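Next up: the structures, one after another.
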Structure I
Amino acid sequence: MLSTKSKSLVLKILFTSTNILFCLTNIRGTVVFWTSVGTQKQKGAKKVTSTSIKIILNYLLKKIIGLGCNYLHVQLKGFSKNKKSILRFFKQAKVKILSIYDQTSLPHNGCKSRKTKRI
């Protein structure tokens with residue numbers, strides 16, 4: 001874990017179908033700390049539940065406050081129903097959110113979907 005003297009950090013959150021990855025970087029993009037829900041001994045479908053997300057967010061908040069950070073820029077990527085709950089958690093915490101950026105890519109009628117198989 002790198003030491004940082006910056007008052008603001010960037011929190012990048014990647015939602016996959018089976019896991020949620022958190023990456024904490026400084027403003028220039030150097031990784032300070034990273035973790036995922038799977039590192040907290042949560043396996044299988046339990047990784048994407050709201051209780052496991054709250055556990056990892058408490059762990060992440062302790063690391064952010066330990067680094068002396070007061071402000072966060074949040075970048076979200078991926079599809080999940082838990083995006084709003086994560087943002088609500090940081091609004092209630094001591095850390096203030098300066099910006100929220102959603103990088104989720106949406107298809108613009110790209111490749112044709114496969115035909116459904118009839119039995």
Structure II
Amino acid sequence: MYLIIGDFNARIGKDSHISHPAEIGPHCFYDTTNDNGERLVNFCQEFKLRPSQSRSPHPKTRLWTWMHPTGSKQQLDHILVNSKWANSLRNFRAYNSVELDSDHRVLSIRLHTSL
């Protein structure tokens with residue numbers, strides 16, 4: 001299993017789900033994808049990865065990962081899972097209850113595996 005976790009500064013929108021439904025799930029934070037989001041979607045397509053956050057239906061309050069100094073909330077951090085394990089994803093969310101000296105929130109995914 002491969003997990004790639006990072007701050008990609010990528011906004012993945014519902015338009016990417018329409019154009020790449022195999023890679024991007026229907027539950028996107030944004031309506032439109034930015035340039036970094038397009039690069040991330042192409043990267044996922046090339047290496048058979050899936051962004052985990054678009055697979056779990058959650059309110060936007062549980063999906064944002066970074067807060068701008070002006071107070072706007074963004075989803076810029078992503079957890080990528082290889083497509084072989086994409087059906088094992090059960091949950092994705094961001095937590096603000098963990099105290100860190102950062103403007104980013106802690107991300108978690110829950111995987112259900114059976115051997």
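Here Rg and Dmax of the Cα atoms in Å was calculated and came to 13.5, 47; which of the structures I, II was it taken from?
It traces back to II.
Tell me which of I, II gives 17.0 when you compute mean count of other Cβ atoms within 10 Å over residues 10-17.
Matching structure: I.
If mean count of other Cβ atoms within 10 Å over residues 34-41 is computed to be 17.9, which of I, II is the source?
That value comes from structure II.
Out of I, II, choose the structure whose coordinates give helix-only ellipticity at 222 nm (-39500 (n - 2.57) for each DSSP H run of 4 or more, over all residues; to 500) equal to -5000 when calculated.
It traces back to II.
All of the numbers you see were taken from the coordinates with simple rules; none came from a lab. Just so you know, these numbers come straight off a predicted model, no measurement behind them. Cβ atoms are built from the backbone, for glycine too; each structure is taken alone.
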